[in-house]
Structure I
Amino acid sequence: MNPTPRTAPAEHEGLLGIGAAAAAAGVSERALRYYQQLGLIVPSCTTPGGLRRYSAENLARVARIRELQTLLGLNLDEIAIVLRNEDRMAQIRRAYKDEHTSDDERLRLAREGLVLLEGLRETVEAKRAALECFLADLEVRIGRTRDLLAGRDLPSG
């Protein structure tokens, strides 16, 4: 995941306190604290007084969490797995591109990346299957309701 938060020197500019970060990310302060508690995000640093400070990278991660919730309907446990895999994929890409990485190590990294990507695909396919079942059920209920309406004259309002 993200590195352990550092203590913020006075020169750290561009970092937001929890209130401003929450507002910028479109979530509550409580949500940011909860995401941190779950290990989904780690503030960029903390002040000597213990206040959390968030970077643009942190805000992008919150946006990713929200996207995974909204777009795929993933719960926070599933999101933690996706984020862990995405973090590992970033490490794999860096190691793969490193000029000191051997061809054998690149092959091992590529295989590991493939396993991670296939796991993510399984997660997405499971969500898609659940959505397809839900849609099929809706279609049945819509058909029944249309049949009911076609067989009756409704009183005009």
Structure II
Amino acid sequence: MRKSLAVSIAAAFAALYAVITIAETTLGGPLTYGVIQLRISDALLPLPMIFGLPAAVGLFLGTVVANAYYMLSPLDILFGSIANLIAGILSARFSRGNVFLAAAYPVLVVTVIIGSYLPLFFVGVPLWLIYAGVGIGELIACFVIGVPLLKVLQRVLGKGK
């Protein structure tokens, strides 16, 4: 992939993730940063299966911007962004064209990482509820929205089954 294309893909994904998350935060409030999280922007996390590592890097950068905008904590900026970077890398490198794997990696990674530090901010909330809240939100974002989006893009771009 040419460097200019890679930079363009990263920039597009960074902008999309940040704008969608910030808009959702402005309109939907606590659903993007609470115990129960549903980030519509996380539907983008399976897309590195098609767009590769530049998309994963863009999602990382977009998460930095979005989390800095809300500023739950520097921990959220750091670990939330790292979670999305890892999820994107796994989707890019290990999905092997399987849309369900591309969506499963983000669900698992984001649930474990985000669910592990959220108890620091929501003291007294049972750990199982935090993991369930993040996990269910990720399932909805990645499988209900992300998989159909991925399939449409595969068809439109001619990059899949």
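Assorted remarks:
- When relative contact order in percent (Cα under 8 Å, 6 or more apart) is computed for each of I, II, the one that comes out at 18 is I.
- FRET efficiency 1/(1 + (r/R0)^6) of positions 45 and 141 (r between Cβ atoms, R0 = 41 Å, to 0.05) - structure with the largest value, from I, II: II
- Structures I, II were compared on mean count of other Cβ atoms within 10 Å over residues 13-20, and the highest value belongs to II.
- Value 9, 26, 23, 20, 11, 7, 4, 1, calculated as P(r) over Cα pairs in 10 Å bins from 0, in percent, assigned to which of I, II: I
Taken together, the values in this text are just the output of simple stated rules run on the coordinates, not laboratory data. Since the model is a prediction, treat every value here as computed from it, not as a measurement. Cβ atoms are built from the backbone, for glycine too; each structure is taken alone.
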